[in-house]
1. Of the structures labelled I, II, one was used to calculate distance in nm of label points 7 Å out along Cα→Cβ at positions 32 and 72, giving 2.3. Name it.
2. Out of I, II, which one gives 1.00 for FRET efficiency 1/(1 + (r/R0)^6) of positions 64 and 88 (r between Cβ atoms, R0 = 25 Å, to 0.05) as computed from the coordinates?
3. Given a computed value of 0.15 for FRET efficiency 1/(1 + (r/R0)^6) of positions 16 and 56 (r between Cβ atoms, R0 = 25 Å, to 0.05), which structure among I, II does it belong to?
4. Can you spot which of I, II the value -12500 was calculated from, given it is helix-only ellipticity at 222 nm (-39500 (n - 2.57) for each DSSP H run of 4 or more, over all residues; to 500)?
5. Can you say which of I, II returns 38, 22, 21 when Cα extents along the principal axes in Å, for residues 176-247 alone is computed?
6. Out of I, II, which one gives 32, 18, 13 for Cα extents along the principal axes in Å, for residues 208-255 alone as computed from the coordinates?
Structure I
């Protein structure tokens, strides 16, 4: 089995459900409260671990109960935490209120994630260099993401970047990226091209190649994904499931893509595996609640 590394964010999501949002200064009773593990980096590491991958996480938690709980959770799943440090601040927190219509308000406190910098990546470079795949996102400072991509690329490690949250990116990082996986909104922000149809996906994919990446995999929700490589666009159909919560479906997709490639699958087959993993992840609540095992993914794919 190939070795995987994820460098990025670690968050705890605090979710309150209420009939409506409170007015300024108002105190009201909520209907329920839940705590979920999240953060785009941790989501990808957990998804890989649930698939059975040998995966290491590089990031930071705070010296608080949320950091304690997350470290114990990583270890239960078998995620290597040698690259997860603790700092004297809060763990990354997302405070989420959901009203009776399903709308939400979110306050994100980056906490320890904001302390992940270039020097922290260099401190953990051996973990990255000893991997075969590095998965990145954009919820930690940009200098850390660039350094991680550079370190991996120079060591011959395949770099997979999920450009989320959506930000404009330049050649400084894209020249180190082997596979980029934007959704439709992110692709438009990156390229200026709206992928509303196959011609749009092809144009966005071509632009990403021109910007420096080697392969573009454009996520299209329930429609699956579009792969642009060697001047050719290929549509990979998605899977129909009864979705409950789409949180972290994109993170599960990236984990599934890396896992498939690590098993030696061609890019199109790896994307199909990623589509299956992402679809299953939407069938339960919470960012990580529905992330599938390998057996569950293979069942949806019809693999005996």
Structure II
């Protein structure tokens, strides 16, 4: 079984396909390494693609120590995959929990990233939402332990930002839901507490994002309400970023609208590799509405 070993001894299962410039996919809380299958098939025609399971998601190891789960650990696990496979610099594509870790990679290990795609990021980050997010994650952790993921997955998969997925693609949604229900109960509870609940608020990282220079594409679904405000904030703060809002799309955008998602990411990384991705023009941030500031 292909495995990368982290610096704290956790084995991370991975799969790869294709050759060329490396591209690493980082899954969301409700997903796993299988969640990127449509991206693996598309991008492996042009790139060396790697998808891996986060710690707590078999076939990756499931540490039982709660301190083995954190935002920093999740970020360092991406770095371990890139370094362990000798990828040099990689395009890194993350969704939700994986998108948070992808952004933190840009803050802490920018030398490993050719580019970053942060999709569906922002849950709990909007001003005034922290207490609600903590209360909901605490309730979810209790239910995971009480019910197990096979049962709780039926509830979690029907969050408000996933209903549009079920509406537009019942077959794809059913596969997503079944894979979620197969997740390890203990690993899911520990991840929810250590990575999700305890992660730093994006709005508290403004200074770091303002210094970040890695080319970044932020993607949000227009029906993924908890991410919209954070996505606009990221666009305004990261000078090397662009923002794409996908219409009639919820949280699981790479599965809901894989063709649109893939084409957007392909266009982005093509510009990065071609050297034509540019930072935002400073004068466009001067605050004027009609006229740009005089030089």
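Here, each number is a calculation from the coordinates, and none is a lab measurement. Everything quoted here is computed from the prediction, not taken from an experiment. Cβ atoms are built from the backbone, for glycine too; each structure is taken alone.
1. Of the options listed, only I reproduces it.
2. Working: I: 1.00; II: 0.15.
Answer for the origin of the read-out: I.
3. Only one of I, II returns 0.15 for FRET efficiency 1/(1 + (r/R0)^6) of positions 16 and 56 (r between Cβ atoms, R0 = 25 Å, to 0.05), namely I.
4. Derived from the structure labelled II.
5. Numbers: I: 38, 22, 21; II: 40, 29, 20.
Going through each structure in turn, the value belongs to I.
6. Derived from II, not from the others.
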